Each structure stands twice: as C-alpha cells, then as structure tokens.
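Read-outs: derived from the displayed coordinates by stated rules, not from any lab. Remember, it's a predicted structure, so these values are computed and weren't measured experimentally. Cβ atoms are built from the backbone, for glycine too; each structure is taken alone.
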Structure 1
Amino acid sequence: MRKILLILLFLSSLNLYAAVFEANSGTAHQVYRHEPAKTSALQDVFVFYGLSQASVRFECEQPQACVWTKNGESLTQEQVSIEGNASVLSALQADVIYTVQYDSQGFSFYVIDYQNNALNYGSLVAVTEADDIASSLQLSLKYCSEDLAYKGLDGKKYEIAREHTLTYTDAVWNENDESFEDEEKVITREGFVSSFVVEAPRQDVEFILQGDQFMRFWNQPLAETRCAYEAVSIETHAKAVKVKDEEEGLSLKGSAPLEVEFYSLANPATEYCIWYIYTTPGATGDYLYRKEENISYTFYSSGTYTVKLIAGNDVCSDSVEFSITVTESSLDCPNFFTPRSTPGENDEFRVAYESLVEFHGRILNRWGNLLFEWTDPEQGWDGTYKGNPVSPGVYFYVITATGSDGIKYVKRGDVNLLE
C-alpha cells in the first residue's frame, strides 16, 4: 500500500509541474500547445510562429535549483533567468527537446518552429481520363508539405497531422422543390494528402483546398490552392403532367385524347435533351423524337405507351422513362336528371365516357324538335331551350361517337327530366 501511495504522489507532482510549463512567443502570435503521445514521455510540445522572442517558464518553489538541458546537454546560464518563482528559458531553438531537472525529477518539452515547415500546396488537378468520371472525380495534389513532427524521449518520431479542408459548391437535387439547388460541400482530411476522391459534381465548380489548423489558430492567411472543373456528370429528373387532370389525380392514365406535358429537370451540366415518344402501344420500334427541353404530346389511341428522356453531353448521359396508359373506350347515358330541384347534384344530362375521339349528341322533344346539340362529351344539357327551362317530362337523345380503340357507338334512348 505504501508503494502505491508513493507512486500516486509522484504522478500528482509530475502533473503539477507539467501544468506550470508556460510558453510565451513574445509576439502577437500565441503558442500552439500540442498534447504529446504518452509514450513519448514528454510533458508538452510547443509550436511557435517564429522563435526570435520565444521563452518557456517553469514554476517551482526554488527556481535557482533548476538545471536545464538541451537534447541531454547542459545549457549555459545566459539562456536561463529567474523571474519570481519561475525559471525562464530563452533563446530557444527548433526541433529540440528541453528538459528541466528539479527536485530529482525531469520534465521535458519539444519546440517546433512552424515557419521552418509552413504548409505549402502545389497545383490541384482534376483527373478527367477516368472510366468512372460519371460517378466520381479524383483530384490530384501535386505537392503538399510534410506534417509537423517531434521526437520523444523514447527516440521515436511522432507526427502532428495537419488539417486540410476542401470546399466547393455543387448542384444537389431537392425532391420537394423538384429542382437542383446549390449546396456547399466540405471535405476534411488530416495528415499528408496527395489526392481527394469526391462524388462527381453536377455543375461547374471551383475546388478550394485550404490548410492548416495552425494558421487558422494564428488568424493568418491559410495555405490555398484552387482548381476549376467543368462538370460532365448527368443526373436527370423529369415530370409528366396531364393537361386535364381528372379524378385519377397524378397518375398518367386517362381517356383519349390524353394530352400530357413533359418537363426535363436535368442538372446544369446537361447540354441536350431528347424525348422519344413510342407511338405504338407496348412497342419500342416506332417513335417520334423531339429535342426541346419541355414538350407536350396528345395520345389518341388506347393502350400503354412509353416516353423516354435522354439528357446528356459529349461525355455522360442519363435517362428517365414514363408509362402512359390510354384507357379503352366506353359510353353510357343516364335515364333521368334533376336540373332544378337539387342544385349542384345531377343538374345536367351528361354522358359517362372513356377515350372518345369523336362525339356528337342531340336532344329532341316528343315531336322531334331539336332542343340541344353538342360535340364535347364533357358538356351536357341543362334542361333549357333558348335560355328558358323546359317542362318536366320525357325527352329523347341520339348520340354517335368513336372510341380511341376504333369502336363505333350509336346511342338512342329517353331521359326523364324531373323537378
């Protein structure tokens, strides 16, 4: 137990003395303090921005009893001064282990002058000859300074990894807004770097590589290199909307003639858009093609059609397909309607139909007089003649129509007009 207590007292005294090492640059640049690896047996690693006025203080009760060494060799008294309860070491040199012996103990730190190994970058170059250029991009850094390093009392070399930040602004798809939006990308790396691999940009970008944490700590201009890149990767989105969006909502299914508007929503690197409209249901042999960014097309025959968008440039392309269904034709007629007694409900004599490409309807009274005539199946008879309501009773309709599937319809019957 006594032995354990002695060890704990030793460790506590070690931490006490280590805590009172105080480095002073003598300039406006503060000293960067790096916590050394435990195996190095050092208490501190100090990174200075220039050593011309640098010094280190060691607080103790009897500073005159301190003995300083540099890499194990004794120092002259000209480098050491007493200031109150501190022994102060000046005229520091870089890449040196300094040790102070006090009260039968040794406490050591390492000195680094950042100016001797300031960060520098060579050129940043995009590798454009890769096979996977559509999905990823490699940036090659021609030169990068080595990391800072210090030596421990164990004789080993330890590195202080520099921090590097690569930033650029890319176009990112926003599903909610159905558009590409600018988004800043930030990639951080530590240690020696020779290249970056990023997701292929969707728009022309400027890559900016900056470092490191030491210059940021001192509020100094960061080391920097830039690279402009013309994007080739294609990401294609598209939207199809029925012009007459009936009860089927956003589905691409409806009655003929079915008019659909198509919108290309490709990323900024896109140089062309080609639409392929396959004109035979279920087949991909017969097609029309258009080169506009946005198009409109009307489908007249029943069946399921494919519409394909190909967007691209000289290097990459992407595609989107839509399936458009034109329903088979049908035609039904009601046998009564109530134009006046229930406003808003069953007010007109109106046919129920699907996919009619031709339509002609007539309403006759019992004497064969024509009361109403129409050619749009979406319209209907409101129970008036020349603007005046007709009497309740039985009236007759004659309707002819042609479906998108070629079926001919002839409908004759009577309808009751009820109050």
Structure 2
Amino acid sequence: MESNTTGVSSALRPLAETTWRFRILVVLLFAVIGWALYAYSVQLSVGLGSTGMNAPAYWGVYIVNFVYLIGLSAGGVIVASLAYVFNLKEYKPIARIAELLAIMCLIMAMIFVTLDVGRPERLVNIVLFGNPWSPLVWDFIVIMIYLAICLVYGYLGTRSDIVAAMKAIPKRARLYRMLALWYTDVSPEARKKDERTLRIIAMAALPMAIALHSVTAWILGLMKAQPGWHTALLAPLFVASAIISGLALVVVATVASRRFLHVQIPDALISRLGRFLVWLIPIDFYFAFAEIITIQYGREPAQFSTLQDVVLGPLAWSFWTEMIVGLLIPFLLIVRAKDRTPRRVGLAALLIFVGVFFKRIDIVIPSLIFRWLPFPPGGYTPTWVELSLMAGVYAFGVLFFVTFAKLFPLVPLEREHEPEAAEEAPHAEALLAEG
C-alpha cells in the first residue's frame, strides 16, 4: 500500500507543482501566438500576396508543415499502438505521451491547411462539393476518421487516471469530471472494459495511421505532371519517415518531460527507443538511395533535372542537411549500445526530427519551382508572415502539450485499487500548498 501511494504521489507531482520557469514558458508561448495572430490578420487583409507563394510555387511552408505534421501524428500513434496491440508493457509508459503528441500534431496540421487557404471559410466546400475520386477528399475523410480514433484512444487510455487525479486534487474535481465525460466508474470491470476497447481501437489505429500518410503522399504522387512526385516509392517513403520522425518526436518529448516536468521514465526505456532509431535510420536512407539511383540511371529529363537541382543546385543545402544532420550524425551518436544514454538518444532524436523536416522541403518545393518547359524557373522564399504563423502554430503545439501535462499524468499511474488514489488527496493538497 505504501509503495503504491508513493508512486502515485510522484506521478501527480508535475500536476500540483508550478515553477517560475513554467510560468515564463507559458508567457513566451502566448507572446509568440499573439504575434502570429497579428500576422494572420495581415494575411487575411492582404490575402496570399502577403506570403511567398506564387505561380508556379503555389505551395510553400504551410503545406511542408502539413505533410511533416501528418507524418509525426501517424508515427506517434504507431508507437502508442504497439504497446497495446502486442501488450508490450515496458513501452506503456510512453504510450500516453505518443497519443497526446499524435492529437497535437494532427490539430496543428489542420491549422496549417487552414492557413494555406486564402479564403478559409470556403473549406466547407470540400464537404459540400468535393469530388469523391480526388485524393484531397480522401485525405480529408481519413484525417477526420483518424482524429476521432485518436481522441477515443486518448480518452480510454487516460480516463482512469483522470478519475484518480480528480480524487487526489479536489480543487480541480469539476474540470476532471468534465474531462472524464462524467463517467467516473473505475471498478476493475470498467477498467477491463476500457482495456479491451482500447486494444480494439489500437488495432484499428495502426492501419489508419499508415493509410493517413499514404493518402497524403498520393496527393503528390498521383500528379504525373510534377517530376519528383510521380513515383510509387512516395507512399512507402512517407510511411517510413513518419515512423522514424514520430518515434523521434516521442523521444524528444519524453526526454524533455523527464528534465522539465519531472516525469519518471526509466533510462532503459529510452535506450530501447534509441535502438529502434538505429534500426530505422538505415531504412529511411534506403528509400532515399533507391529513389536517387533510379532517377540517376533512368535519366528521364524532368526527373533528372529535379534531382540535380536538389542534390547539387539551389536546394542542396536542404538535401545535405537532411542527409548529414538528420541521418548520419544521429546514427553515429547512438550506433553503439553503450552510447545510448538519455542525453545522446535525445540529441539524436532531435536531429532526426529536424532532418525529416528538411526532407519534406525537398519533396514539396523543388517540383514546383523548377520548370522544364520553355518558361522561366520559379522561385519561393517564405515571408515574415509565413514564418510568424509557423512559429505561432508550433508555440500552440508546445502550449497544448504542457497544458495537458498539467491536467493528467503523462505516465500511467501504477496502482491496483482506486481507493488508494483517494488516499492521495492529502499529499496532493500539500503539494498544491507548497507550489
């Protein structure tokens, strides 16, 4: 009984304590979001002329981030689902973090789509007049289904701990009751029912995660007039990079939560995640190599011209950042088992996280700005409006994560009986008084 009480107390400590560093972070995030709202008011008043998008570069950083975040979301759910589908208990401490990140990234991705549309009120037209044979409509349908699955997934995986927090921190009881959707039954039968449903949802989430990023890839890959996009490799490439980038984001969030939110996650688990990254990096490199060697030997003019511009031309900086920062350095950092400390694994994951973003730049932008017909080449440079909105969306994502980290435990509570959580109320109230 005592050990369980101590475990719950330490797990609830990040909810009860609020440091001055946390307050400063929240203020800074709101400042960035406020500036982004001003930038968006400029875009709404001026139109997309305030951005760097033009003809032929009709997509820019908004769509780059959309594709990037869809992959992060899919990768997060894949990581979370593995813990439940295969009952890998050692990975369950990070499952909730992965679920939260998946929901966060999906919401951010939808925000970027809204930003990309000059008349956002017309987004409803995809529902009213969408062509059912269009990959854009497929993507919309899959995203809506996927978001619903993620929300149900997150609710079922968190509900019993929300109820425990409700009993432990009475001052927030009304809020927690609402978050639990007023269903506070945490009897063994109710928990088993949640676990069974959660496993079914996890089994459905895996193919939906793959479908989500595949459909996003087909928006590009089925356009045969755009060299660099029209390839059967694009969908599996997107899925592979989604898994590695999603896992990298989970590792970064896990290491940051340990450092700043005092979440208790063992070093051994982070070391195992580092081992997975070591396996996934060569797979990601293999897809890139397969695409390059196919284009190099085929010498089809448009495809070959795009490859040259990406590898040796104006966007070479992005390609080599992806290869060196996103793949080579992380692999060397953690290739040896003895080097997979939390610090090194976290650094490697952060570099992979950054590298995959540059991969998305290499996929979306080159095909738009380089012309092979007798027209001058295009150009694209993001404006302060686009960069401000991009910073604002990511600030919103961080705020979303840290806010929910203050509402419920990021790591599932370890306890056998719910009454023990009720006994925790005095401990939590003491922490609140100290904080």
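Structures 1, 2 were compared on Rg/Rh (Cα atoms, Kirkwood Rh), and the highest value belongs to 1. Consider the structures 1, 2: one of them gives -24500 for helix-only ellipticity at 222 nm (-39500 (n - 2.57) for each DSSP H run of 4 or more, over all residues; to 500) as calculated from the coordinates. Say which. Answer by label: 2. Using Kirkwood radius over Cα pairs in Å, for residues 74-297 alone as the calculated read-out, with 19.6 as its value, let me know the right label among 1, 2. Going through each structure in turn, the value belongs to 2.
Across the set 1, 2, Cα Rg over 2.2 N^0.38 Å, for residues 194-321 alone reaches its highest value in structure 1. Of structures 1, 2, which gives 9 when relative contact order in percent (Cα under 8 Å, 6 or more apart) is computed from the coordinates? Structure of origin is 1.
Ranked by distance in nm of label points 7 Å out along Cα→Cβ at positions 82 and 338, which of 1, 2 sits at the highest value? Intermediate values should be presented prior to the final figure.
Numbers: 1: 11.4; 2: 2.6.
Answer by largest value of distance in nm of label points 7 Å out along Cα→Cβ at positions 82 and 338: 1.
Computed over structures 1, 2, FRET efficiency 1/(1 + (r/R0)^6) of positions 258 and 394 (r between Cβ atoms, R0 = 30 Å, to 0.05) reaches its largest value in 2.
With respect to mean count of other Cβ atoms within 10 Å over residues 90-97, the largest value across structures 1, 2 is given by 2.
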